[in-house]
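Got some structures for you, see below.
Here, each number is a calculation from the coordinates, and none is a lab measurement. Being a predicted model, the structure only gives us computed values, none of them experimental. Cβ atoms are built from the backbone, for glycine too; each structure is taken alone.
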Structure 1
Amino acid sequence: MSSPRVLCYGVGVDSTALLVELESRGEAPDLVLTADTGAEKTETYAFQEIMRRWMAERSIAYEVVRYEAKRFKNWPPYRDLTESLLTNGCLPSIAFGRHSCSLKYKAAPQEAFIKAWQPAIEAWVQGKKVIRYIGYDASPRDGQRYAHAKTIDDPLFDNRYPLREWGWDRTACANRIIEAGLPVPPKSSCVFCTAMKPDEVRSLSTEWLRTIVLIEARAAPRLKTVEGLWRKSTRTRPGRMTDFIRDEGLLDSAEIDRIIETAPPDLVAFQERAAQQPLETREPMSSWLDRFHSKETHHA
């Protein structure tokens with residue numbers, strides 16, 4: 001039995017080019033695995049469906065996993081990163097210069113899936129490692145991540161970085177995708193990630209813009225070292241995405257004010273009511289968000 005091969009697929013340019021090239025070389029992975037935070041851009045989800053069909057046509061196994069919270073204490077049950085931030089009244093860890101949100105919502109659920117995957121279990125019983133393909137390209141930025149990753153000796157996984165072996169940077173990856181007759185995917189990231197560029201925020205749906213305002217408003221009382229999702233103001237953008245959304249007219253100022261003034265108190269009251277209920281009868285956070293995004297909330 002050869003070692004099973006898994007591609008950690010982020011639905012972005014690098015990992016898509018890696019998948020396309022491996023398949024063309026007759027080295028398609030035995031499993032392609034995506035961790036969904038529930039907060040990717042609409043365009044990313046649309047591209048994911050294109051690639052889902054592409055893989056199905058080539059009989060490449062594809063699975064999408066999510067982090068699932070199991071302990072809710074007194075909170076309403078929540079299901080993804082957005083709902084976790086609103087439940088706890090905080091910003092994603094990247095806004096504070098850390099990356100625990102990526103580890104928790106991307107790396108951990110992928111690793112948990114692989115550990116329960118039969119080919120992996122059989123390989124480990126035989127003393128073999130699972131080959132894990134990671135899409136770090138040959139650019140200086142990914143070079144930093146690669147340098148750190150290579151220092152880690154993993155007893156279960158043989159992590160490989162073919163793009164770096166081939167000397168492919170992001171431009172080469174995009175060209176390979178085009179050559180394969182596929183559209184080049186947008187940059188993959190959560191819509192409220194600190195790494196979001198102004199033009200990316202401008203392209204977001206109204207629902208996501210409202211959610212960003214809500215996340216920053218809910219977290220505001222606890223913020224001491226950063227202003228908001230963009231951390232601190234610079235000459236080119238404010239520290240709060242909310243201020244950018246207001247200044248650009250992406251949402252009406254009156255609507256922004258209503259969200260800031262009324263939504264966090266209403267959310268806290270919803271949580272307090274949940275705390276009085278047994279877990280099995282509590283309304284989930286998703287039901288409150290559905291009401292927040294309803295027409296009634298828009299015009300409240």
Structure 2
Amino acid sequence: MKDVEDKLLVKIAQMYYQEDKNQSQISKELNIHRSTISRLLKKSREEGIVNISINYDLAGTYSLEKELEAKYDLLKAIVVPTAVDIQSVQKVQSLGKATNEFLQSILVDDMIIGFSWGQAMSVVSEELNDTKAENLTCIPLIGGPAGRLISEYHVNTITYTASKVLNAKALLIDAPAFPETKELKDALLANEFNQELLHLWKKLSVAIFGIGSPQIKDSDRWQLFYGEDVLSQVNTQVAGDVVSRFYDVNGEHIPNDLDNRLIGISIEDLKAVQYRIAVAESLEKVEAIKSALLGKYMNVLVTTQETADAILNE
């Protein structure tokens with residue numbers, strides 16, 4: 001019986017670490033529940049089937065992390081080494097795994113964890129492992145998209161996926177991020193479930209979010225989330241956004257009419273969160289990430305080596 005289990009552990013480890021398949025893909029191929037895949041991967045490390053060794057000096061990321069932490073007063077910088085020719089999807093998967101490792105190191109009982117939307121957040125939720133921490137709660141940081149965003153990038157999908165892996169409770173949001181009017185926003189927030197969300201946003205332990213940049217506002221994901229109505233108001237002052245709160249090159253929040261309509265965590269509540277984890281990479285986002293660092297929206301940054309280099313040498 002032990003031999004059968006060992007063979008399964010080796011098979012799953014090979015698919016995950018060598019074939020670069022995520023836990024959802026392995027679950028489908030082997031017809032095993034995703035939470036079981038997560039548990040078996042952890043067991044393969046505990047039993048020495050998988051040995052992970054990172055040579056930080058060779059990768060050259062340790063010094064980058066320390067420089068980012070010192071320059072921007074970060075609690076933690078996590079810089080993932082990446083090959084020049086690596087595909088974007090693989091970069092994001094590496095960020096997801098790194099985010100999971102950090103999250104596992106800080107999770108304790110009764111924490112409330114908030115998630116934003118997007119590709120990076122989707123991968124983060126898929127790369128999570130189960131945890132010994134109990135009575136966790138996962139919640140969205142913002143409402144849903146204005147357009148037909150791919151369902152796996154929807155904040156509710158991400159929140160629910162994360163909750164299943166972490167054996168946590170999930171509270172989902174029943175409202176768009178940008179209702180058409182402030183009056184409609186107020187009516188939606190009167191909903192009992194949304195009122196509970198407002199309460200929990202003030203009690204968050206961990207916030208995990210991406211960083212938006214006006215340089216990618218023509219991308220499909222931005223178009224499908226925001227819609228033309230919102231994007232038309234993204235002016236030249238905007239350097240980037242976190243959880244749809246826009247800021248300038250100095251990281252200063254730019255008050256605008258959209259703030260009055262937005263259903264999402266406030267800047268004040270976000271900055272009060274103990275662990276504010278931003279997961280972002282790409283040379284197109286360098287200015288947006290740098291400005292977010294200046295604005296102290298995050299105290300933990302997970303990024304790639306090429307992006308970290310550009311942030312520090314821009």
Structure 3
Amino acid sequence: MFVFVCPIRHPASSHNYNDVLFYLRKTVESLSNQKTSRPYKIIVVCNQAPNEPELYPNTSFVEVDFAPPDANKGSGVPFDLVKEDKGCKVSVGLLYAKQFAPDYVFVIDGDDWFNVATVDYIYQSEPNDLYYANSGFVVNLANNTYLKKYGICRYCGSAYIYKYSALMELSGLSGMEYHDNLQKEDFFAVVDEFFLKHIIGNHRHQIYAFSNNNYAVTELKIPVVAWILNTGENHSAQNPGNDGLQLSKEFLGTFGISSIEPSIKTNAPITWVKAKIKSLQSYLGWIKTDKSKEKV
């Protein structure tokens with residue numbers, strides 16, 4: 001089985017929790033449209049489950065009673081506290097997933113989209129302990145555009161597919177079991193703080209951490225993720241600017257999204273050129289990145 005673990009922010013840390021749930025529905029829509037006959041499950045870890053869980057197919061909501069990271073909201077929450085909260089929520093989801101005996105797990109942020117061909121792609125590939133996303137897309141919902149980006153694992157929190165047993169073993173979580181009252185302190189007592197915050201809770205150290213511990217690491221050869229920005233709740237300061245291409249029916253279909261209307265605008269030739277240049281710049285930047293360093 002393939003399992004998705006999706007942590008979402010505390011209602012008190014969001015500007016508008018209804019918006020958080022709106023974007024979560026898009027994420028679940030994307031995940032629920034995998035073109036595969038293989039079983040998969042979506043696990044959302046949250047402080048407050050939605051009132052209408054039927055809007056989220058194939059999804060289990062696992063509630064935790066963690067306190068808000070601090071009194072701030074959105075990008076105002078210190079990033080170190082964001083990583084701590086995410087790391088602990090993902091850990092809860094990983095323990096909950098044990099009952100499904102998963103082969104692989106993908107940690108996805110609650111507003112990103114997932115390529116509908118990915119589950120079959122993974123099962124048809126040579127088995128590995130860690131798959132990382134090189135190419136993907138940045139989606140600017142403020143103007144309904146997208147832009148292809150390389151080295152996306154440097155920026156996007158939805159960038160790695162793990163062999164479940166490898167992640168559990170390397171993290172130390174394999175010796176823990178899920179129960180209803182798990183607290184953050186339970187994870188800090190078992191998982192190394194750096195691993196909890198910067199591997200499980202973030203996305204810049206995975207390649208080094210796994211390869212340095214003799215786990216098999218490989219690049220995903222398809223663009224698996226659409227990184228959604230300008231939702232009003234993003235912590236990242238990245239902005240795709242105005243050089244993207246208009247959202248098309250084909251692009252939305254790649255990520256299983258039918259609830260968003262494709263743009264009726266057309267792309268001028270200069271728009272195509274600018275988009276290609278931006279993508280090329282990111283490609284060259286990723287080529288020059290030393291993947292053997294602790295932080296990509």
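Looking across 1, 2, 3, the calculation of FRET efficiency 1/(1 + (r/R0)^6) of positions 159 and 263 (r between Cβ atoms, R0 = 30 Å, to 0.05) that yields 0.70 traces back to 3. When you work out Cα Rg over 2.2 N^0.38 Å for each of the structures 1, 2, 3, which one comes out largest? That would be structure 1.
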